[in-house]
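**Q** The structures considered in this document are given below.
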Structure P
Amino acid sequence: MLKKMSSVPYIVWMLLFVIVPLGIVVYFAFTTQDGGFTFDNIVQISKYTPVFVKSINLAVIATIVCFILAYPLSYLLSRASANYQRTMLMLVMIPMWMNFLLRTYGWMTLLENEGLINKVLEFFHLGPFQMINTPGAVVLGMVYNYLPFMILPLYSIMAKIDQSVIEAAQDLGCNSIMVIIKVLFPLSLPGIITGITMVFVPSVSTFIISRMLGGGQNMMIGDLIEQQFVGSAYNPYMGSALSLILMVIMLVVMGIMSSFDDDEMEGIVI
């Protein structure tokens, strides 16, 4: 009885802040302004296919870049001394203590045409370059803001890999590349799956980064959804339909990653 009672706050929380909001989104997604049932909102989403494609492409690129940067860093960090690990983890976490909006404003200052980076390049007669309001700037903002979400799960799983396992693989004739492919990658797969999910999901739905660093010229799904709920274009029905499709995309991606994780981890023992 006590166990059942202890779960009541969680159930109430889920009902009020997860189930009910999702129900409202689903209701508006299939409703007309007159309150009638319709599929038109879902059908009309097809005209926004380029926005969905661009959002997914940029999110995939940002996720790949985060993985490339985070994997070797996480491994080196997991093999460092305890004091060095604590210091480096602190440095990884410090940017996350600052407001997300302020961090993005900082990159606007650096990337703008008269910003610090272009001034340095001009000093060496290499610029200026158009860096702000480009897809590259949006990807850079994603990588900067979400890189810790790739580093932390990778570091956590790699720190649990016994060094003797790597040494055994080397004694059996594996070179560095084979150690990564045959030992490190399979054993760190749970961290890889978690990191990819934690980076891709917020990247594909972001709107602050794309608005501030993309200058409105690189619209993503998050920007499109926001437009439906503000200003003269207020249309909660289309906004809800877009949100519903975005949730479905996220759930599909998370489901694929989860099933891939389960299949690959069968029979692996650390």
Structure Q
Amino acid sequence: MRLLGGLHYLVLGGEASWDQLDVALERHAQFLRRWCAEQEVQTNEVQRAWALLPAFLSLDDGRPFDLLELGPSAGLNLLWDRYAYRYSSGTWGSGELELSGDDRMPPPSELLSRSVEVARRRGVDLSPIDVTTADGARMLQAFVWPDQTARLERLQRAIEVARRDPPELIRGDYVAALPALLRDRVEGAQLVVFQTASTMYLDRPGAERLRAALHEAGGHEPLVFVTTGRAPDDDGFALEVERFPGGRPERVAVFDFHGAWLDWGR
């Protein structure tokens, strides 16, 4: 994956061609060796916001959201309220990027009638990508395979949205940073912490520290955690909502790993 990402990075920059891979591998051998040794695979699948939206709408209690994403990459899913959405049960939003998919079990239309306000959006990542720069945008696109043209187009349009008003991205280990971030609240807002496909890479001590931080912070002031885990039979992600204090997970949906389909209420 790293090697193909490095080759795609070169192709996107006009420095190589898929039709002459032998030439690219020879001419750029030093660059590709360094890339494979140093560059972690980085993706930011904005289509997942199509599955996340109904969960966010279900949290609406009249207060603005104070968003905190764990492992946001470039933070494109922190901008979920700036996109338009289409389901068989209705539509939501008016952004220039419209997200849709196969909603096998669609969210109820009454959810889609709700509106939300976002007071703040933050994300913390070991290696956040700044898509307001040409290199950051190119790197993020490099890890989408070139034949996936619809996915690339969707990513490019999301990057355009992010460039107009990017979220706050913090570089660091979110397990270590979480206690301080949870203490920093926007007065009068509902703190919503969320992640997709990030905590699955934590070791057991890291996962325990994360949950301990959520429990402790929720004991001082309530918060909500929207999170994904492996669904039964490894069929996509299980989407869960946990409210702290308490921390009892409620599964609200199952969706495709990249957000292609959604079973709401499953």
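Read-outs: derived from the displayed coordinates by stated rules, not from any lab. Note that the structure is a prediction, hence the values are computed from the model and not measured. Cβ atoms are built from the backbone, for glycine too; each structure is taken alone.
**Q** Taking 27 as the value of relative contact order in percent (Cα under 8 Å, 6 or more apart) derived from one of the structures shown (P, Q), identify that structure.
**A** The structure behind it is P.
**Q** Quick check: 2.0 is what I get for distance in nm of label points 7 Å out along Cα→Cβ at positions 40 and 184, calculated from one of P, Q. Which structure matches?
**A** Q
**Q** Same structure, new question: Using distance in nm of label points 7 Å out along Cα→Cβ at positions 32 and 160, single out the structure from P, Q with the greatest value.
**A** P
**Q** With Rg/Rh (Cα atoms, Kirkwood Rh), for residues 88-191 alone computed per structure, which member of P, Q shows the largest figure?
**A** Comparing P, Q, the top value of Rg/Rh (Cα atoms, Kirkwood Rh), for residues 88-191 alone belongs to P.
**Q** Consider the structures P, Q: one of them gives -0.87 for log10 I(q)/I(0) by the Debye sum over Cα atoms at q = 0.17 Å⁻¹, for residues 136-199 alone as calculated from the coordinates. Say which.
**A** The read-out was computed on structure Q.
**Q** For structures P, Q, calculate distance in nm of label points 7 Å out along Cα→Cβ at positions 8 and 128 and state which one comes out highest.
**A** Largest value of distance in nm of label points 7 Å out along Cα→Cβ at positions 8 and 128: P.
**Q** Of the structures labelled P, Q, which one yields 1.5 when distance in nm of label points 7 Å out along Cα→Cβ at positions 176 and 216 is computed from its coordinates?
**A** Going label by label, the one that fits is Q.
**Q** Could you tell me which structure in P, Q was used to calculate distance in nm of label points 7 Å out along Cα→Cβ at positions 64 and 80 as 1.9?
**A** This figure was derived from Q.
**Q** One of P, Q was used to compute helix-only ellipticity at 222 nm (-39500 (n - 2.57) for each DSSP H run of 4 or more, over all residues; to 500), and the answer was -10500. Which one was it?
**A** Source structure for this number: Q.
**Q** If you don't mind, another one. Please state which of the structures P, Q yields 0.95 when FRET efficiency 1/(1 + (r/R0)^6) of positions 144 and 256 (r between Cβ atoms, R0 = 25 Å, to 0.05) is computed from it.
**A** Corresponding structure: Q.
**Q** Which structure, out of P, Q, was percent of Cα pairs over 24 Å apart calculated from, if the result is 63?
**A** Among P, Q, the structure yielding 63 for percent of Cα pairs over 24 Å apart is P.
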